[in-house]
Every structure is written in structure tokens, then in C-alpha cells.
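What follows is calculated from the coordinates using simple rules that are stated; it is not laboratory data. Bear in mind the structure is a predicted one, so any value in this text is a computation, not a measurement. Cβ atoms are built from the backbone, for glycine too; each structure is taken alone.
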Structure 1
Amino acid sequence: MDNNLSVTRLAGALGAEVRGLSLANVTPDEIVTIKSLLLEHLVLFFPDQFLDINAHVALGRHFGKLESHPHLNNPFTQNSELFELAASHGGVADEWHSDITFQRHPSVMSILNMVKCPSVGGDTLWASAYAAYEALSPPLRDLCDGLTALHDAAPHGKSEITAIHPMVRVHPETQRKGLFVNEHFTRRIVELSHQESALLLEYLTRWIASPRFTVRYHWQDGTIAMWDNRCTQHFVLTDFDEERIIQRVTVAGDTPEAAEPPRWEPYVRTESVGATSRYDRQLNDHLGRRIMTLDNNS
């Protein structure tokens, strides 16, 4: 490791600040080092980088194929691989989430460039899905291991776009287990009734946001952040009233690996159940589309 490299842990659960690297001129050996640090710390911060769009995109390509945001427009730049969000008065995603989990292959990692940050407010928090899972009681961990959850793109106005993922996913490189449900995109536990699902999801999404599982970062202009979407969630504080401009590239996704196969069948109600049937309609529709797809591919 380069003697000029400085790595400072920021919290017990996750997060480190890295100095001594120029991400605009990163070498193959330095990419290997960054990947190793990311597996260890889950989210990394590189102050004083000030990358332009081309350098930002070039950096992202070292980690895999880049993908554009599937729904949000990008009116500020001409590069389809980079998404820019300019916000003021708190116009940001202020719910805990891992990026685009409503897709069959959620993103692997994200690289964010803080182009302009408010003088006060606008911090971002990350949570370790590993730590949250490992701190559950053994019976609750065992229950979650055998469950799956339905995610949708309702926050983007597209609730018909859905995917089912394991509630506990195994990281393909570390082999550690982490909770894989979030308040922004997760709608329903597949194997439970809607009442049971609502109770357990509310508990788990609050649990992962417990302060002991998190790190909070106060931005400066020119800072680059990288995080692993497979084992973290993040949340932006909306306590600012100045312009906040971020640019982000996203590494294309993979298939979440389950801790174990689902141990129960989906909780599907097909009989006439009156007004409560609306709670099962989205899950029934998703399962019906999946069956049709399997039939068409057979």
C-alpha cells in the first residue's frame, strides 16, 4: 500500500475517509486497494477530488458496467451514464433505501460526486445491513432467512414495476449476510399476510436505522463517496435551504443471493375477501406476471 495513503475509520459499523489518492489518475493497483477497502468499510469518502464528468465516468468504469437511472430524467448533463440531481429546500430522497431494489438486478455500487453542498445541512447517513442483521435475535434471523419481499418503483410513480428479492442476501464476495429490505422500495413480505408483513417490515426498517449501525457524513465540495449497495442503505437529511448538487454513476446490478430458499409458499388470497383484497392485489399481479413469463419461456 502507498505510504501516502491515509485511511480513517468514521464509525464502528461502517465508513472510512481515504486521503492520498488522486481518483482522476487512479492506477490499476490503486483500484485493487479501493475495492479491498470498500469490502472492509462498506462506504468510502475521498475529499478534495473535484472530478469533472469525464473523470467521474472513467472512474466508475473501473468497477464494472455503468447504468443510467431507469426512471429519473437527467436534464443537466449529456452523458447517459451519469445522473445529476440539483436540489434546494430538501428536495432529496429522505427515506432509507438501497438504490433501485425494484429491479431484478439491483445496482452493485454507486459513486457520488458532491459538486456543491449547502453551508449547513444536507448530510447523508449510511447503515450497515450486516450489522443490523447480526444484531437480531437468533429466532428472528432464522425467520428472515426463509422469507422474500416484494419491492416496487412507487416512489418514482411506477408501482407496476416490481421485483421479489430475499429478505436476507449473502454478499457474493464477503459471504456475510445482510438485511435486504428498505422503507423506500419494499412493499410486502411475500410469505406473510399483509397485516403480519406490515408489522415486521416496520420493525426491520426502523431497526436498520438504529444509530449504532450508521455513519453520518458532513460533505465538502469535491468529495467523492463510494458505497456497496449490496450491504448498505442510505438516507439524506433534508435540513437545508441552499443548492445541493450531486452527480452519480451506478455500477450495473447482480442477482441477490438468498441466505436460503423460501421456506413457505407466497401468501396469496384468491377467494372473495371484500375490501382487504386490495392488499394482496399487487403481489398477485406480480406472481401472475412471473408465471406468464415462465410459461412463455418454456
Structure 2
Amino acid sequence: MAESITDPTAPASPGARQRPAPRFPVVLEGQAALVTGANSGIGKAVALGLGASGADVVVNYVTHPETAEEVAHQIEAGGRRALAIKADVSSEEDVQAMFAKAIGHFGTLHIGVSNAGLQRDAPLLDMTLKQWNEVISVNLTGQFLCAREAVREFRKRGVVRDISVAAGKLVFMSSVHQEIPWAGHVDYAASKGGVMQLMRSIAQEVAPLAIRANAVAPGAIRTPINRPAWETPAAYRDLMTLVPYKRIGEPEDIAQAVAWLVSDAADYVTGATLFVDGGMTLYPGFTTGG
């Protein structure tokens, strides 16, 4: 489960900026969204944020069904519909079954957020082909498979102007490492560089169908995957030397960016990567991050 800025275990940092309370205008009513990897961390925040913005939400997971159901119940408590679906995004069969079940339940889908991802870190000379293939299969192939199924549904339904001026919206979860190389993590960095061109190429192809595709590239976000970088005051201070805005990102920062990108307020935005990193990519020599 992702920690928030109010987490009592969060390290104190004198003078550190605090994140403002997240706000999600209700602008997605009547729309259904599917978020992969939505039972923890960034994916959980995105699913909850889209629900708060008025969308019904499919909460995808591959492990820990109890946490996925918890996220779904939180969305339902806010007055929206939710459905937890288990699927391995690297499996074509699983992805197709997930989309069929989601569309059968909600009638259609308007938003697809490909968030599921993982790391299998090792120095180049120690990295196994299994580690490489696992990261590429989930982080890159999984985003391709989910985007393809979503676009099939968006094209089939077309634009319903009372719902949205776009036929559908895709958000790909990238990373600052689509720009910043990351020694010791070549599989992860390669997958995120691939996500950038996957998104841009899809955006160019589907724009004539009134379908928008964009990416969000998080920097250092307070999630379990990078806990060593922020869990002690000393680690947090070191991290802040690499973040010009002088605070760690929270999962809700990413959720708000996604909610805006899939709203009609961002209708003329497609093929773009929105870096949500506190300025981390302004330091070209930086070689670690989220």
C-alpha cells in the first residue's frame, strides 16, 4: 500500500515542502476506466483518483486480490462502480479476457491506464535473460496488449459527445528513465524508452479516430518499490539533492496528472509525455530515480 504525506513513518525533513491536499474535479461521469496494477502504489492512487473524478473503474491485479477488492470497495464507497479483475498483462489471453469481462460488466470502456510494471535489477554482466524478458514482457509488451484491446473498443464505439469529445483516452505509465539512463537497471530503462515510442506511434496512428494517447513519467514517488530512497531522514536528504522542487512525489501527484490527461480539458493533448518529477529531469547527470 502506498504511503501518503501524512504517513507517520515518513521522515522529517526541515523546510521540506508539503504536498497540498489532492483535488479531483468530477469531470469523468458516465465513463469507465481500466487501470492495470491498481491494487497498490501509483496504480491504486490512479484508480481512486479516477473514481473520485466520476469514473467507474476496473481494478486490475495479478497478486493480492484482497487489496484489489479493498480499492474497489473504496471506489464504490464514493458512489461509483468498481470491479476487480485478475490478469497478467504480459499474457495476451489474460488481457483479452480482462477486457471482455470489463466491457461486459460496464458496457464499454472510455479510459485505459497501463500502469502495471516491475523491476528486476542487476548489473549488465549479471543480468539474466529471464530478468530481461520479464521486465520487457510486463512493462512494454503489457502496455502494447492493453492499448490494442482498448483501441479496438474505442474504435468500435466511436465518439459519444454527451460523454466525452474523444472516443477514448490512453495513458501509458513511463518514467523519468525514458530520458535518464540508469546503470544497473538496463532492462527497466529500456522498457521505459520503449514505452515512449510505443505511445507516440500509437498516438499518431489513432488520432484520426478521435483517440488520444499520452504518457505520464513519474520521478521519485513515495511507494514501496523505492522505499530505501526515502525511508530514513538521511536517505530522504540525499534524494532531495536530486529534486529541485525539494519534496518527494506522492502517488496522488500522478493520479491528478492522469485524471487531467483523460478529461476533456486535455482534449488537444496527444502524443505527449507529462513528467511529474519535481524537476528531476532538469539534472541530466542524475542516474537513479523511479
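Per-structure values
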read-out: Parent structure of the calculated result 0.94, given that Rg/Rh (Cα atoms, Kirkwood Rh), for residues 67-114 alone is the read-out and 1, 2 the choices; value: 1
read-out: Structure responsible for 0.95, with Rg/Rh (Cα atoms, Kirkwood Rh) calculated and labels 1, 2 on offer; value: 2
read-out: Which of 1, 2 leads on FRET efficiency 1/(1 + (r/R0)^6) of positions 155 and 235 (r between Cβ atoms, R0 = 41 Å, to 0.05), largest value; value: 1
read-out: Structure from which 20.5 was derived, mean count of other Cβ atoms within 10 Å over residues 99-106, options 1, 2; value: 1
read-out: Answer label among 1, 2 for the case where relative contact order in percent (Cα under 8 Å, 6 or more apart), calculated from the coordinates, equals 30; value: 1
read-out: Parent structure of the calculated result 2.5, given that distance in nm of label points 7 Å out along Cα→Cβ at positions 27 and 59 is the read-out and 1, 2 the choices; value: 2
read-out: At a computed -7500 (helix-only ellipticity at 222 nm (-39500 (n - 2.57) for each DSSP H run of 4 or more, over all residues; to 500)), which of 1, 2; value: 1
read-out: Value 2.4, calculated as distance in nm of label points 7 Å out along Cα→Cβ at positions 147 and 267, assigned to which of 1, 2; value: 2
